[in-house]
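Following this line, the structures themselves.
Read the figures in this text as sums done on the coordinates, not as results from a lab. Computed from a predicted structure; not experimentally measured. Cβ atoms are built from the backbone, for glycine too; each structure is taken alone.
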Structure I
Amino acid sequence: MPTIESQRPEPSSDSVEALSSVLNDDLYLRRRMNPPLTDLDYLIFKDLLPVIRRFAESVEGHLLDYGSGGAPYRSLFRALTRYEAADVTPGPHVTLTLRSDGSVPVFEGTFDAVLSTQVLEHVPDPGAYLREGLRVLKPGGRMLVTTHGLFIEHGCPDDFRRWTAKGLEWEAKAAGFEILRASKIVAGPRGSFHLMHYCVAELIQTERPQVHALLTVVRKLYCWFALPALNWLGDFFTNMSEVPADHRTPVFSGVMVELRKPNAAI
């Protein structure tokens, strides 16, 4: 059975090869499509999936997976003529290498749709990233952006920001997009359980060996029993998997916006 330590996010790495290895690992990909109850991120992976599936079922033509990593959601997009997986790091699933500044080496208006899942928090200039997404879209084309709300810091290789749903709406409007939908993901009790998993993972006190030993036992017991039990309990609150941006809950692990590039003026 995995421990909390074995599931902690990968540390920042300056090695392109090491990062590519993580992003293309079979376990990394399987967790996003079929997370087990014992997974620290079970709730967020499970709640992201229907959001991405809904977008996948509504788009066709030529799609850019902008910051694709291992392209874990590629199989959901069945109505496309072409799926372009783009990233700055190489990998077996990457078909288009981004420039060092994150820009896409294609002409304006190349794509019918753009997918961005859990990428924006790792981008130094989110405004520039969103404007580039707008640039490569055809007029009327759509972009789905999911990113973190209340979530731990994790480098891939860097981690820069967190958002509220309203804040992400503002960023997207400032880049020139129309907002079709904005939501909080993994909200309310589901978000609370998800955050609790990581709070327990931080019960470490190496400066006091006896306390640390006790906390190690607590972490292991939590991982073996409480973690799957709380994930199971969280599934009784599926009404909080995705809620509108203006929902009153202050606890949410993720946010999303579905965007559209305005049609060209006639």
Structure II
Amino acid sequence: MKNIALLLRYDGTNYHGWQSQKNGDTIQDTVSDAITRLTGERPLPELHGVGRTDAGVHALNYVANFLSETRIPVDRLPYALKQFLPDDISVLAATGAAPDFHARFSCLEKRYFYKIYSSRTPDPFMKHRAYFSPIALDVPLMQEAAANVIGKHDFSCFQATGSPTKTSVRTVTQCQVETDRDGTIIISVAADGFLYNMVRIISGTLYYVGLHKLSPNDVTKMIESGDRLEAGVTLPPYGLYLERAWYPEGCFIGGELL
């Protein structure tokens, strides 16, 4: 039995997130079904993902793993699976993994980014790709506020109510705001773990800073208070992307995934 790691990329627009569920198409079910159709192994493989992306959220480099006895060479799996996957999900790479490797529990750190398209008029090609803001945002002020998020804190203020977690303490190693060539604002957040809707709430808070509804100092105060009501709005899922995951050295056998 081999432990196989996959590197996926997907557009989450047409899916109810990663996690398998009874009602609605999910990334996990779609990829599991493709693996079964290719290998003939049943029941469906238990496909472990690096995180539970919500409905509409996208991923550039999503790591998953499963156990299989297939004789298909692992490095051929991306090409072999292509025929069984829709065009909004792609397997970028595959490699063997250590027997105890688990896409979620072995992960050391993840990075997400959120896109805000700030313009007087919407761009139809940004639909389901970025949050549209018709009001110009104060990017330097957002950058100042983002620096206040970095560090080890109780991030209760950036957690959706009702989410079950043992602790809301996380270490954020990166939080920055940049503008790309077409003027899209990109908020990047890296951490050792994330609370439910954490990046979307951080992005909504920085968005409010950009609108001058909040100040950088307010961000520090809300983290200290832990009060969700003091933070900004939860921005929609379609502007969120899982960009990258990091793992300990030696997890992958026969080649690195990332």
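Computing helix-only ellipticity at 222 nm (-39500 (n - 2.57) for each DSSP H run of 4 or more, over all residues; to 500) gives -10000 for which of I, II? Matching structure: I.
The maximum of mean count of other Cβ atoms within 10 Å over residues 39-46 over structures I, II, that is, the highest value, falls on I. Looking at mean count of other Cβ atoms within 10 Å over residues 135-142 over structures I, II, structure I comes out largest.
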